[in-house]
1. Could you figure out which one of 1, 2 the value 2.5 for distance in nm of label points 7 Å out along Cα→Cβ at positions 61 and 173 was computed from?
2. Computing Rg/Rh (Cα atoms, Kirkwood Rh), for residues 69-156 alone for each of 1, 2, which one ends up highest?
3. To which of 1, 2 does the computed value 29 (relative contact order in percent (Cα under 8 Å, 6 or more apart)) belong?
4. Given a value of -7500 for helix-only ellipticity at 222 nm (-39500 (n - 2.57) for each DSSP H run of 4 or more, over all residues; to 500), calculated from one of 1, 2, which structure does it belong to?
5. Computing mean count of other Cβ atoms within 10 Å over residues 37-44 for each of 1, 2, which one ends up highest?
6. So if we calculate distance in nm of label points 7 Å out along Cα→Cβ at positions 45 and 109 for every structure here (1, 2), which label has the highest result?
7. Work out Kirkwood radius over Cα pairs in Å for each of structures 1, 2, then name the structure with the largest result.
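Read the figures in this text as sums done on the coordinates, not as results from a lab. Computed from a prediction, not measured in an experiment: that's the story for all the values here. Cβ atoms are built from the backbone, for glycine too; each structure is taken alone.
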Structure 1
Amino acid sequence: MPLRVHEFDWPDRAVIGTVGPPGARTFYLQVRSGTRLMCVALEKQQSALLADMIDEILDQLITVEGNPFSVPAGTPPELVDNDQLDPVEEHFRTGAINLGWDPSTAQVVIEAYPLADDDAVFDDAVRMLAEDSAPEDEMLVLRMPVGTARAFANRTREIVGAGRPACPICGYPVDPDGHICTLPEV
């Protein structure tokens, strides 16, 4: 199957956002450049880890003598994006994510791949017949300058933290309709 790559270099907008109430939210990585818009679903844990890893890369780069990439220590105010997601049309659910740094363009690079469909088992003959009508494999490649990446990570942490509050006793999420606390075993 041919690989369809959705590349966004210097996007107009790149954010993590959610659809649904706390406890039933779906997380989306949404990227827009001009009229092109792409949304990929991901897990809350993937979102949180992505934000942490982006900050880790930026924090390492800021320690380079002279800060040659002009990495900001905090979120530049002009890059704060607290708007809702644009209308969501999910392209795929994210499985693997690669994160990197491109020193030639001074950009953080995110590559998102669809969740592998390990449940589909075909013999060779059926697979060959299906290839003509099968959807293309896709991937998202997002390149963000350092200020945008810092703002992206900050917003993502805020979105992840806006879910259900944790029980002060057991640490599990408290649902709006109640919570049965189970004490952890000692």
Structure 2
Amino acid sequence: MDYDDDFDEDLPDIEDYPTLISVVRFNKLIPSIPWFADVGEPLPRESRTTARDYMDTLGFPDAFVAEVETWEDAAYAASNPEFNSEWWEAEEQLRMGLTTMALELMSEEDLNLALTQVSATASEIISKAVEEMADDARIEDQELIRAAIGSAVQSCHQAALVLAAGEEDTHPFALKYKLFEQGHWPIAITGSSFNIF
């Protein structure tokens, strides 16, 4: 699949929309990310700093990093009904705010087209990476596999929205995406724990 040409051609007058150009560039980088390559490995200092910045900028300064070490623990963390609803609501508020900002810079049609393309690219690339890893690790829990794929695809969507809105790389969604870039899976904030595999 070509992640370059079709996307550019579908967006009219893209040169008039600098933030759309950023989204197109972002879409081209998705295949080069080491998706889930370091799950279960100890978090390096850089990832801990990124996680701390994410928690602080999202409004959870009292939360702490909880390292998830195994796929079994990841399955528990991903299916835990004790998800912090305030965390989910904070992310949803950010998503809506970014959408409003992006729509001040481009049409709804162009934004939706760009985000749909990013999600399609991410879904294909990430699904392949996770399924190969699941085979290697003999993971048969399809719900866990879907959760991992869904979480990473959602993060791509959120990061693309940051770019479309012209926001900085210090935005919480950009920081969460950075954890995926570093090969880890930021699963969720549960209670006051930010579970990262």
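1. Of the structures listed, the value fits 2.
2. Top value of Rg/Rh (Cα atoms, Kirkwood Rh), for residues 69-156 alone goes to structure 1.
3. 1
4. 1
5. Of structures 1, 2, the maximum of mean count of other Cβ atoms within 10 Å over residues 37-44 occurs in 1.
6. With respect to distance in nm of label points 7 Å out along Cα→Cβ at positions 45 and 109, the highest-scoring structure among 1, 2 is 2.
7. 1
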